[in-house]
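Listed after this line are the structures, all set down as structure tokens.
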Structure I
Amino acid sequence: MFRPTDIQKKALALLKSGAKHILLFGGSRSGKTTVLVMAIICRAVRYSGSRHLICRYRAKDARSSVLRETLLPGLNKTIGNRAYHYLAHESMVTLANGSEIWIGGLGDREQADKILGHEYNTIYFNEISQLSYAAVTTAYSRLAMRVPGCRNLFLYDCNPGSPLHWAYKIFVLKKQFLSGEPLEKPELYASMVLNPADNREHLSEDYISDILDALPEKQKARFRDGLWVKAEGVIYDQFDETMIVKAGELPETFDRYAAGQDFGLNITNVKIGWLADVIYVLADYGAYNMTTKSFNAELEARRWFDVGPDGFGFPVYCDPAGGERIQEITGGVKANNSVESGIDFICAKIERKQFFICEKCTGVLSEIWDYCRDEAGEIVKVNDHFMDALRYAIFSDVQQGIVAL
């Protein structure tokens, strides 16, 4: 049987509160995933015919770290291996009472279409530091299954990201991510910190002292202490909050404009303005699982391509791998995709204090302190869609030598 620690009991109590959105965040191996998976098992057993979704960015990671390490062992301990059936080809567990627990990823179009084609009583977003705000909110409409007595819930967990991440703003600051206004119903959003020290009885004796205590300072703050800090190896580490500009304090006119366009399941556009040698990130927009044509129509509806009193357009530098999709973007041309050169150029602008971001650019701001390299020096390709669009806009414009409008 599952024997929760004292802190895990407090976390489980949140599910009985009036909150509809519940986030558990904290350090590594603190028991966050175990608590939420066991809660889903209990809900599936109690409410016959209910359906529950566990998802993260990549389906393979959801299967390896959640399904095999937590869900299946948890089912074996609680109801026994004869009381459920795992359908590997569907990534779904069915219980004898007709309840279902689905496992999937939101980073793959086919997987996303499959899992979002159903309604659920519980949606659990695992490791939300890897998920875009657009992907999560798109899934919100699927929490619509009706089972008598079962109160539908959104569950979340993560090792904390940067304090600019959308989850920090919503759950900690209790502000709407896009507008920055206070949440209309803050009582629906609850969060709790679980750290490895709270789960010590389930860890090896040397895990905290020999592994977590030996991490670099930023990683220690995140994975041991559960703090929202810049990631280790942040690419734009010298960007700071003094470079975030209020919308009303932006210059009235610019010498020229450009934009960058990234395609994919998470589709994004970032608009910039140049004033002499200074770059201002003026606006961004992102969507999830939207066609390029529909995305461009949304940009046009927002008067995205109108600049200045004469309404001149500007180049939109698109991911060169976009192929025919580039033609569906107003002003779309192929971007220069020199990744390292583009990053170096932006870093130089930041170091010279020639780079500013409007406060309303929530997508760019949410990613900029989590955009990092791994231990091998490779860029971590997770939740970086606005960063790619930003680089396309800035470095392509420099390379093209666009003259002022």
Structure II
Amino acid sequence: MNLKNIKPADRTENVRYAIRDIISLANEVAKTGKEMYYLNIGDPNIYDHETPATVLFPSIQALINNKNGYAPSNGIKSAIDAIERDANKKGIHNILDIFVTTGASEAIEMSLTALLDRGDNFLMPSPGYPLYIAVESKLECVPNPYYLNEENNWQPDIEDIKSKINSRTKAIVLINPNNPTGSITSKETLLQIIDIALEHNLVIIADEIYDKLIFDDNILTSIASLNTDVSCITFSGLSKNYIAPGYRIGWGVVSGRQEIMGDYVEAINKLSRARVSSNHPLQWAVASALEGDQSHLHLMISKLERRRNLMVDILGKIDGIDLVQPQGAFYAFPSIKVDNDSKFVTELIKTTGVVVVPGSGFGQKPGTNHFRIVTLPTEDILEKAFSLIAEFYTDYKQRM
């Protein structure tokens, strides 16, 4: 036999996922017996947050009732109807289609795949969720980041967005609330983004997976609710708002004008049919989750506000660390005065056992350095972790 090395596809060469890539280093450190503090993955279930009964019981009953065959490709009727009613409550009325997917991640990937050819580009917030960058690489698209303005509460930089549009630009991604910064995009900024999308015939990819986890009585406006002409796909799911990331149930709500979006919607449906369906019995939880008791949200928001405040109180007072206070979700994106945030995070993990993610994994303005914190753990864990970060950073600066 003359066996040769199996060469992977070139499209995988630049696929990165910083949130999970850091785990390999953390696992090696954990093997040494060091106490670990995991502030890297936004999985509420591994901390003190529990999936509500409104999600658990309908899916268990569906399993018992033998709802275990294939579902319709776009999702079961009760789920789609409930998603439509929830979208209507947010002011989205010109709905063209709804599709239920294996997590919001699949909805995002299907939407981008149905839209973009090799060499195209979409405007991607920087910082932003790494999944988009991975899909961008897989589709062999050209990176086209636009920056969020840290000095303006991480609002999208409208002038930067305008300067990045070219003949191959097909969409603009908006993550609201933002991961990793926890910022909420203002209504004024949303209207400016709509104007840009309409002028250049762009699809707005509106990632609103954290839209019910809003702090301090702030209000989040769904961008699709502000204009009936704009082409938009709004994403959400059970993972964050309903503490069920392992269910892998997400969805996309397509809105806009039929004569503009019709062919694109059919392209998404082709991809939906080709992968058969998302998990059938777990879709039966969607209607109950969206329309049942919402008391778990009040409890979760209360916890997250306290933990956010604890972080601001400890880290926000450290010389050399600047922190824009998050308005939603469960992340923060402090800036640090170091030469290389990846090196900083690597040494932090090895020295303290505190696992965070370097800002470079999410995108950031050249010349700046950050790291992302997950604020889901209990106060005692966060207090220990933040104190260790503070001590380490003070020593690290002295050695620079």
Structure III
Amino acid sequence: MIIEPKVRGFICTTSHPLGCQANVLQQINYVEKQGLATGPKKVLVIGASTGYGLASRIVASFGYRAETIGVFFERAAAGKRTASAGWYNSAAFESEANAKGLYAKSINGDAFSNEIKQQTIDLIKQDWSGGVDLVIYSLASPRRTNPNTGETFNSVLKPIGQAFKNKTVNVMTNEVSEIEIESANEDEINHTVNVMGGDDWALWMNALMEANVLAQNVRTVAYSYVGPELTYPVYRNGTIGRAKEHLEQTAHDLTKTLQARYDGKALVSVNKGLVTQASAAIPVVPLYISLLYSVMKAKGIHEGCIEQIWRLFNNGLYAANSDSLLDAKGRVRIDDWEMRDDVQEEIVKRWQQVTTNNLEQVSDIAGYRQEFYQLFGFDVPGVSYQQDVDADVAIPSIEEQSLV
């Protein structure tokens, strides 16, 4: 079939297997050019199919030669419906890992559920001796059902305390306009914390501890974002920010237990703002990121997911001076280049100037839009989108599980 992008709001409902494969291979090539590093050997990535989670799995596997298990919730192709981008990404990753003799297995299902946690533990016990030495938590979902209570929570992207009004952009039409977002009520705040806070991370780590499948000196890392003052009202000081505060407290609580049992630790890594399916949904953020890209590219310090995660592993987790990237709250800061004074000062200046008429001159909206399409395997250089392709692509380890 010929696969074309079909955009609805901030999501693309189709994805391209060859484009997703090309994206994965590009990230693998970047990592392999950095040379082999010493670090984790058995890595569990929860939320492993896109963005920072996928990059973490690639760095662990191809940069450290680690064995990896990836957990995600993705959709296989069915009839004329393509698979999700994360499905194609994972298929490409596993195939390349297998071709190079690297252990890689995946579990597809609701990572919030007890069933998927147990299935993961069973696989670890079956295949790995010595225990998991790195757990990456990189889930991004708008909804979560607590597996113990059955209650379902839905997150919202809202400010707290008062309504927020500022500029935003329609990425597809280049129209800059003002948006007003009403403030969240207590119930909405609670729901967002339950979805995007640290509850599920703690449930995962407690389940792994109870099953005795963690190694000595184990580390676990969850991903977060702080961002600039421009986005504070809708992000850091909003409902998402409240959830991220809970995530950070969870890291402190987990570290106490991990230190006592394994001489291990839990960390929150504050990463750079990038084009992701999650960030595309947050008002104001796409305009900020399009300005950020323009400024950082001009200064020669722009990074994508794979460059960020390579730096996290190589400089932040497994370097002799890894504490140099920690801030006063104990968070790893690989958003340090984004938050440089010269970068932020230039963005503030451009934010005040930007309109529909000058958007393309003062921002990298074209680069933002291209990266948005590339999330789903479209607009990737070197891929022919006029050729007939088979949308039904298998993830090797999941196919093996279905045959058992």
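Values in this text are rule-based calculations from the coordinates and carry no lab data. Note that the structure is a prediction, hence the values are computed from the model and not measured. Cβ atoms are built from the backbone, for glycine too; each structure is taken alone.
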One of I, II, III was used to compute distance in nm of label points 7 Å out along Cα→Cβ at positions 188 and 204, and the answer was 1.7. Which one was it? II
Ranked by relative contact order in percent (Cα under 8 Å, 6 or more apart), which of I, II, III sits at the highest value? II
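Taking distance in nm of label points 7 Å out along Cα→Cβ at positions 52 and 348 for each of I, II, III, which is largest?
Working: I: 5.4; II: 3.3; III: 2.5.
Max of distance in nm of label points 7 Å out along Cα→Cβ at positions 52 and 348: I.
Matching task: 14.5 is the computed value of mean count of other Cβ atoms within 10 Å over residues 28-35. Pick the structure from I, II, III.
On the way: I: 24.8; II: 11.5; III: 14.5.
Considering all the candidates, the number was obtained from III.
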